[in-house]
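Next up: the structures, one after another.
Derivation of every value follows stated rules applied to the coordinates shown; laboratory data play no part. Every value quoted in this text rests on a predicted model; they were computed, and no experiment measured them. Cβ atoms are built from the backbone, for glycine too; each structure is taken alone.
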Structure P
Amino acid sequence: MIWLASRVLTAGDPRAEARSAAAELDGDATSDELSYALADDATVVVIGWPEVIGRALVRRGDIEVLTIDTHGEGSGFARRLEQADACAAAIPCEGVAAAVASSDVVLLEASAIGPQQFVAVAGSFAAAAVARALDVPVWLVGGVGRLLPGRVFDAVAARVGAVTEPWNDEDELVPIDFVDHIVGPAGVLPSAQALRDCSCPIAPELLGIIDDG
């Protein structure tokens, strides 16, 4: 939504820009790229019920999915995959280290990606940190509109964890340094390369709205 609003607010022809941005969202190939890139018979770890990742995994019946049951969503996602004849298991949060150690790649889904951090569902930081310690690759899955410039991302990030008990928050900030590759509509790219391809302009008036909450 922030990406779409930024493009419309900074465009010379807002209606045409809105149509163009909507077409990009509708044609987002990120799930297809992820589905194609995963190795045959791989074992992957995911957190909760990721939307973009989920579409890719449903297409790949040969992938074993270990879904960390954060916020009670992992069990439902595992059942959805099983209905699609995929191999899936819901893993309790306390089993995250063992799950990562048993996997070939950790797939994390970001709702927003900045130059140094990204916003993801709670539990992502722990999975990424364990993966880094065990040398298990981490792929960050974004998609159209989720890569934001620093100023815009900072305004979004300021609202994450800004609660009395951040351990109860649904989302968390994770260092981008934990990520090996970023998956987007252009495919699976090294993090540094993917971060250079930001199509979100900066709309100062929108920053004020985000900051005010």
Structure Q
Amino acid sequence: MALFVGTRALFSVAVLGMMMGVADAQDRRQNAAGQFDYYVLALSWSPSFCETATGNARRQQCGARPFSFVVHGLWPQYERGFPESCLVPPPRLERNIMRSMLDLMPAPGLVYHEWDQHGTCSGLQPREYFDVVRRAREKVEIPEQYSNPTAPLSVTPGQVIDAFISANDGLSPQGITVDCDRRRLREVRICFTRDLKFRDCSRSAERACRSERLIMPPVRGG
């Protein structure tokens, strides 16, 4: 009997621990529009995306135009976790706003998706949100060696981070992360305060790239 009680007690403690872990992972403001702590600007290396993309996503983004880093999104974040799809159904995004972003986000489907999933959590109207997206992108200087490479680049995650830090005054090693698959650089993610100053990323926003060396495919048409 003592063994049974002890096992049951340990099981209860384990379940409680798991429940507390879930609670810690979710912010009390979960999915409340406008209530978040900072932004993550995700910059996608378009040539890597186009090596694996299919369907509409490939047709929309992977034509002859020579894209390098493009804006994947500007994502509201909590210090722990993140909100998403904060207004269901989302307010309608006008086509003229979508078209105005195609120089930075070269696929209509991407613009609509980012508004529905992330923009609705900003607490801003569509035009205001995409103005903030543009301002955040303008804050980031792309390192010269990544602006228009005409041949594949072999890099380490650390080299990419160091290059962005060198090109952007005030950006710290803790304020940028790199995302990859097994062999390609996929994204660079940079953290901003709500008033668009560089800041450190919280641990929940980190997605460490575990590959020691990465390929950056060349820009199309370069």
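With relative contact order in percent (Cα under 8 Å, 6 or more apart) computed over the structures P, Q, the top value is the one for Q, the highest of the group.
Using the calculated result 1.06 for Rg/Rh (Cα atoms, Kirkwood Rh), pick out the matching structure from P, Q.
Matching structure: Q.
Once FRET efficiency 1/(1 + (r/R0)^6) of positions 65 and 89 (r between Cβ atoms, R0 = 30 Å, to 0.05) is computed for every structure in P, Q, the highest value turns out to be that of P.
A value of 2.1 was derived for distance in nm of label points 7 Å out along Cα→Cβ at positions 97 and 177; which structure in P, Q was it taken from? Answer by label: P.
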